1. Could you figure out which one of I, II the value -23000 for helix-only ellipticity at 222 nm (-39500 (n - 2.57) for each DSSP H run of 4 or more, over all residues; to 500) was computed from?
2. If distance in nm of label points 7 Å out along Cα→Cβ at positions 108 and 140 is computed to be 2.4, which of I, II is the source?
3. For mean count of other Cβ atoms within 10 Å over residues 60-67, which of the structures I, II scores highest?
4. Between I, II, which one scores greatest on Kirkwood radius over Cα pairs in Å?
5. With mean projected area of the Cα convex hull in nm², for residues 148-267 alone derived from the coordinates and found to be 19.7, which of I, II does the value describe?
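Just so it is clear, none of the values below were taken in a lab; they were calculated from the coordinates. Since we're looking at a predicted model, the values are computed, not measured. Cβ atoms are built from the backbone, for glycine too; each structure is taken alone.
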Structure I
Amino acid sequence: MANEERTEQATPRRRQDLREKGQVSKSIEVCATVGLLGSLLALKSFGAGMVERMMAISRDHIARAATFNMTVPTMQQEFLTVTLAVFSMLTPFLLVVMVVGLASNLLQVGFIFSTRSLQPDFARLNPLEGLKRMFSQRAAVDFLKSSMKALLIAYIVYAYFKDNAVEIIRLIQDDGMVLGPHIARLCWGLFIKATTVMVVIAGLDYMYQRWHYEKSIRMTKQEAKEEYKRGEGDPLIKSRIRQRAREIARQRMMSSVPGATLVVTNPTHYAVALRYEPGEMTAPVVVAKGQRLIAQRIKAIAREHGVPLVENKPLARALFEACDIGSAIPSELYQAVAEVIAFVFRKSGRGVR
């Protein structure tokens, strides 16, 4: 089995087991990119307000610098005041980043709570296994991906500064009051270009991670069979159970033949046993039916117990195909069955009330 190829798709049970262990398909690049996008949007939305708050705090400290009494209690109070102000200023930004980060994970893998990954795995301490992971295909792909991402972003930064070199040089001559908006605009343009490249990389990485995960969880044919046995039961045992159930049902059916009113035969292929009690039943009921060997067995039991046998090929076939055991005959067969029952009652000396 060690050399058997893994060609079978993972079963739902195996996927669930791996999910409970925390082994799911997830792209770190998607999380990082979505987190960066969320941070940029939050910065775009709350950045101006954050700058104004920082400037207000700075102006307040500068205005009180000459009269500030620098003692331990006042320093502690000042530190607490500034900390609370900065925290309240950053709270909306941090909330957006946190929500976006959680959403990027939930959209990929859903909600998972598993402690199995926290359990110690001493197999990871094996140096040989560590070397295998270091020089594996996945490690090579991760290294290539990181290198390409770094090179692309470095090129984008270089190209952006090269294209805007003249404007960046002119910033030296600008007034300090308008310098900030110019720098912010240049940085925002750079962020947009870099983020666009990261979105493309994240999309490619997501597809690769899905492909790699599906490939890694494939099963051999033998594993798929064993998984099916654990989930659905051994096919051989289930077959024996079904066979035993059929035998019990057949025995129960045969035990009803002695109480039948008559048996309609084909005469060799079909046999249908009917029971009818005038005044107690609205229509005759099929108590047993069968083909070939079972039909012969039904007729043999009927003969042993004196149940009349009536040969009627069309009626026997129609009853066999239209009726289930324990059900009343359909209305379209009332006339034909009534004639047969009347014939049996006349022959036996019984009357139909």
Structure II
Amino acid sequence: MMKRMADLTERQKTILMLVVRDYIEFAQPVGSQRLVERYHLDLSSATIRNEMLALTETGHLRQPHTSAGRVPTEEGYRYFVGHMIHPELPENVQNTISHQFHQARPEIDQWMTLTAAVLAQQSQAVSLVTAPHAEKSRFKHVELISTQGRQVLMVLVMAGGEVNQQILTLAEPVTQERLSATANRLNQAYQSRTADEINTLSARADALEQDITLLVTRDMRRSGDLVSGELYYDGLTNVLAEPEFNASEEARRALRLLEERSQIQELLSRTMMDSGIGGVQVIIGGEGAWEELRQCSMVLARYGVPGVVTGTLGVLGPMRMSYNRTIPAVRYVAGLLSDLVNDTFAGEQTDDQA
């Protein structure tokens, strides 16, 4: 019968933590003699070997080959993550990252690209970021730009920063002056309203305004049906060189998830649905739910304004990832991005009410 984690002796806990730490750093099976020499343990090699055998029987370690040392299992990594001391990101690193964000233009696309780059650099793994997504789409403003003949470019911006563009073909040519006047009236009438609220107002509009309103509400409902905002990622080359992804087709399947953006977006959305803003969640080996992630770990966090606009950011890498470096990086960047999004959204709310 497998021991519970709480049943491990203090010596077994120490040895398990050292095995995981060593394997994360060197990617080589860990033997008893190595632990004695590298960590100056006041124990004999035979004693450590017996404890490692016990940890293998509890399911925390495994032996890849008969003559090899031990490597952590999923349970071993879970124990390590659950019991390690979670450090803060060093202050100089925090200052550098904060400076980068405040130097960037105050645009969602800029922030998402920078977030992906920062997390990939800090974790040396693949970063994943979804743009902030409104839980209920609200209108911010629309622009109507005459292009040629009866064609018009409609740019719809929603509260929270989402932007949709499409080319419309009108029944008859309309001047830019009339298009601008129409957009101005709609912007005043529909500010911060949902699609349902807009529908109750549109009956009083003229024919052109009704046509534009129909397209606006259709776009807003389509956006509201999405599970998350646009996906950004970076750092693919970081993991391609790792031995797990070099030698295992199973591990490389996880990277192909990135090509199926809708699938990874659904995964992120479902995983983080009940998570609080800023809380870090570590998923090891897919937690039995995601076959493609059996050889991987993910460190994820939600950011944004609860109940209004939220997104997910995190890191995908081998189970042997540096949790000590990755977890504080994900937590810090999630907090920073929440502050930026909150300030931006609060500013929009203030402008709307002015």
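1. On the way: I: -23000; II: -16000.
Among I, II, the structure yielding -23000 for helix-only ellipticity at 222 nm (-39500 (n - 2.57) for each DSSP H run of 4 or more, over all residues; to 500) is I.
2. On the way: I: 2.4; II: 0.6.
So the calculation was done on I.
3. Values: I: 9.4; II: 14.2.
Sorting by mean count of other Cβ atoms within 10 Å over residues 60-67 in descending order puts II first.
4. Working: I: 30.3; II: 23.1.
Top value of Kirkwood radius over Cα pairs in Å goes to structure I.
5. Label of the originating structure: I.
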